[in-house]
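What follows are several structures.
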Structure 1
């Protein structure tokens, strides 16, 4: 999901609660905070020597002890508007950073309107060889 798609979903359901479903189908506790909205750029060289860049919008989700806290769509939409100049592009893919024992980052997948509010499904990320032709992955391994 991109920043623009997220913002459209938030604006289409003002005042609704949001629920974040992790890939294992468990949920982020309802009293979460979104403590950061950031633009993250990763510059790197893959194992075949190609220089690459990736940019994402990263939402940091944090759970505190204030169990009465609830973030609604209208508030997150306002936060996203304030972050707009920093993000630059509405086409950035959105990822969610969440700590539950370890810090993990999840791509933001589908959004569904439910009777309980908006349900955001978080996906998974995987590692891969980005230069299989140069590394001959499968023959002699990578690099």
Structure 2
């Protein structure tokens, strides 16, 4: 096992500076997360893991494809190449700690069935097309 303990001049055990930096970075990200939405960039067919009877769905520009959270920002979650290839825009809707962001994500996923874009569909969805499950 690799030792991650050092002793300071007072003889007290401490973690290595690199490990302490990793801890500080993780704690910062936990406190500075974001809840985002991915929306359609163009009118067209989009992959639909949550559709009960098909594998794609027609979305209009600006309609919700997925809600999510990240502790790494847009670039840490989705590459611009992925967003461009999928025809999606990434928008940050809420910033806060991980728990607050998870609450916002859940609220939006669970309330998705009430959005006008969903209510107009013949086959209504339980959650956004890109959210495979409620989490």
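FYI, it's all coordinate maths here, none of it is from the lab. What you see is a predicted model, and the numbers here were worked out from it, not measured in a lab. Cβ atoms are built from the backbone, for glycine too; each structure is taken alone.
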Value -9500, calculated as helix-only ellipticity at 222 nm (-39500 (n - 2.57) for each DSSP H run of 4 or more, over all residues; to 500) from one of 1, 2, is from structure 2
Output 17.1 (Kirkwood radius over Cα pairs in Å, calculated) maps, among 1, 2, to structure 2
Mean count of other Cβ atoms within 10 Å over residues 17-24: greatest across 1, 2 for structure 1
Note: distance in nm of label points 7 Å out along Cα→Cβ at positions 9 and 33 at 2.4, derived from one of structures 1, 2, originates from structure 1
Candidates 1, 2; distance in nm of label points 7 Å out along Cα→Cβ at positions 81 and 113 computed = 2.0; producing structure is 1
Working back from 1.2 (distance in nm of label points 7 Å out along Cα→Cβ at positions 49 and 105, computed), options 1, 2, answer is structure 2
